[in-house]
1. Here Cα Rg over 2.2 N^0.38 Å was calculated and came to 1.01; which of the structures 1, 2 was it taken from?
2. With mean count of other Cβ atoms within 10 Å over residues 20-27 as the yardstick, tell me which of 1, 2 scores highest.
3. Suppose you compute distance in nm of label points 7 Å out along Cα→Cβ at positions 276 and 300 for every structure in 1, 2: which one lands on 1.0?
4. Quick check: 18.1 is what I get for mean count of other Cβ atoms within 10 Å over residues 4-11, calculated from one of 1, 2. Which structure matches?
5. Just checking, which of 1, 2 has the largest value of FRET efficiency 1/(1 + (r/R0)^6) of positions 116 and 284 (r between Cβ atoms, R0 = 35 Å, to 0.05)?
6. Taking 1.00 as the value of FRET efficiency 1/(1 + (r/R0)^6) of positions 204 and 252 (r between Cβ atoms, R0 = 30 Å, to 0.05) derived from one of the structures shown (1, 2), identify that structure.
7. Quick check on the output: -12000 is helix-only ellipticity at 222 nm (-39500 (n - 2.57) for each DSSP H run of 4 or more, over all residues; to 500), derived from one of 1, 2. Which one produced it?
8. Given a value of 20.1 for mean count of other Cβ atoms within 10 Å over residues 172-179, point me to the structure among 1, 2 it was derived from.
Structure 1
Amino acid sequence: MLYFANDYSTGAHPELLKALLDTNDEKLPGYGEDRLCERAKEKIRRACGCPEAEIFFLMGGTQTNSVALSALLKGYEGVIAAQTGHISVHEAGAVESGGHKVITLPGREGRLDAGTLKAWLGDFYGDESREHMVFPGAVYISQPTEYGTIYSLGELESLSAVCGEYSLTLYMDGARLGYALASPAADAGLEDIARLCGAFYIGGTKVGALCGEALVFPKGAPEHFFTTVKQKGALPAKGRLLGAQFDALFTDGLYLRISRRVMEMTELLRGVLAARGFRFYIDSPTNQQFILIENSRLEKLTKEVVLTLWEKPDAEHSVVRFAADPSTTPEDIEALDAILAGL
């Protein structure tokens, strides 16, 4: 079987495994207070151009989102997100289980528009009954979005400006951030994100790591955030496992090198899908590619290829996702092309 279902089903990039093996027998302090974590944090600060940033390593994306937002929001506050946002749909209500409502707004190709956000906030604060309602405390976006689209620098600046006007934290989910940074369509870098967001995370799990996300607070973390992480059961005793991987990812540009290679494989994938006449459901400039396919052809395809069923626009068609990952090879793409030719 060929595997294009997601970007986190293989293990770790060889250079990360080597980093883990090289430090495996060293006795180090626990809970992320070791030299590997500290070295990784310093490299991330330099990459973000943000020497004062506070950084915490957590295990996965859902955990990071729920822990971060629980600390950023007051008890009577919720977080605004696009209807298609990951916290809105695919995290089993993790944020809401912590007592914070996810307030959804319509998006465009997965992105939240600054004009839509400002209009909603104007209506909210113009409502005389607002004291009976959940107040907005943060705005959630993902880069890239759940549909593989990316926010331009101008869009991020506009969202940040609206958040600043209403004293909201702009929080970015960066589970696949490497692919947004490496995309030919990108014009926003890590330093821009650190300047415009109150908090964001750099995803490792989907960009070559065995596990782990680096949560960055550019201007300092909420009070007692370490204790919040512990309280939520999100503090690994062997924090070194995450520190070693992020130390490797941010040495000699490995994070972007992995991401750029995945984007090279994505271009091959796009070319094959286009050449075989498939219609793209959305124009994604990152490693997730969505196509519209007849259900009869999909049934044949899934006998040889593992992919993700995304949605069903009508009774005869499905939208499916192909994802390139750090282990995808040109040979995988060639094999897929041969399968598609026989449908």
Structure 2
Amino acid sequence: MITGEVMLIAALVFSIFMGYGLNAFFLNQPIKFLLKKANKSAIRWNSQSKPIFGGITFYSLFIAGFLAYILLIDQSVALHPRYIALFLVVTLAFFMGLADDIINTPPVFKFVIQILIAVILISFDVFINISPYPLLNYTITIFWVIGIMNSINMLDNMDSVANLVSISVFAGAFVLLLANKGMNGFMPFVILIVLGACLSFLMFNWHPSKMYMGDNGSQFLGSMLAYVGIVCFWNHIPQETVSYGLNSKQFIVVLLAFIVPVTDTATVSINRILRGQSPFVGGRDHTTHHLAYAGLSDRKVAALLFFINIISVAMACYVIFAIPNWSSMWFWLFSAWFLLIFGALYMLTKIVKQK
């Protein structure tokens, strides 16, 4: 009988090697010239002439892992409402991103699909459980899905950054799932499949990159992270104990685990609104770019932001594991860390001039 440890190791190894093979295959085919960003006029940090097959590899390995688990391990997964929801939302997100890559869809199209993704999750009982009021929970869930999908898309503005941040969150979610459910179960398995896909993509996306993930990749990762964020981070408190108002511990855990995308999106949005610009257009005014303006190489920017996020993910896991008795002292302590990172990166955009 295959043990849980062997199954998970096999899933990770399979995903890394298959991901590498798929990416290498795409790069060696003439078809690579057919899939590039349709919107070439947008302001970008690097050239948009490189192929954008990363998301196709992510989604292909997700589907392969999903089917393998059903056929070889547990057929009941195919009928589990929450896993059906996961399949539906990542599929919808991937094809929405692919459509945007190919034909440059209008922002309202993506916005409508993101709302639909949130509604699907809520319909299948996957929502943020932070208060005894369902309408409030549903509203926060919708804002969360839209926010995280757009933040990962916006963070994908420099080689490896969005991918590395995603790796850090998936790693933390995997640790939390192992602590709660052990080596067995669908979610640890599928997270390792996606984690392996991200690791293999890193070999092609590390600066100077050979390919990008495209919107098909960033929207896939955004929807997957939105789901993982709800299941593993937002809802770390058992549902039966959530019988009071807004829970500061849940907010702190999520802010820690997603500190880089939240900080970058908030910084860019604030600065653009102050300048009278739309937060949803491309530009070279992200925190990543200002770190580069300050003298860091693209590789050092990616490594620094990965380090910040992985440390913060570890803090989030510590809060969940080691602090059952939450108090205002813990709230302000971890809030100080978030505000330190946010304040430093935001002030950098004010001190270091855009080039």
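We did not get these values from a lab; they are worked out from the coordinates using the rules stated. Everything numeric here is computed off the predicted structure, so don't read it as measured data. Cβ atoms are built from the backbone, for glycine too; each structure is taken alone.
1. The read-out comes from structure 1.
2. For this comparison of mean count of other Cβ atoms within 10 Å over residues 20-27, the top structure is 2.
3. Of the structures listed, the value fits 1.
4. Going label by label, the one that fits is 1.
5. With respect to FRET efficiency 1/(1 + (r/R0)^6) of positions 116 and 284 (r between Cβ atoms, R0 = 35 Å, to 0.05), the highest-scoring structure among 1, 2 is 1.
6. Checking each candidate, the match is 1.
7. Going label by label, the one that fits is 1.
8. Answer for the origin of the read-out: 2.
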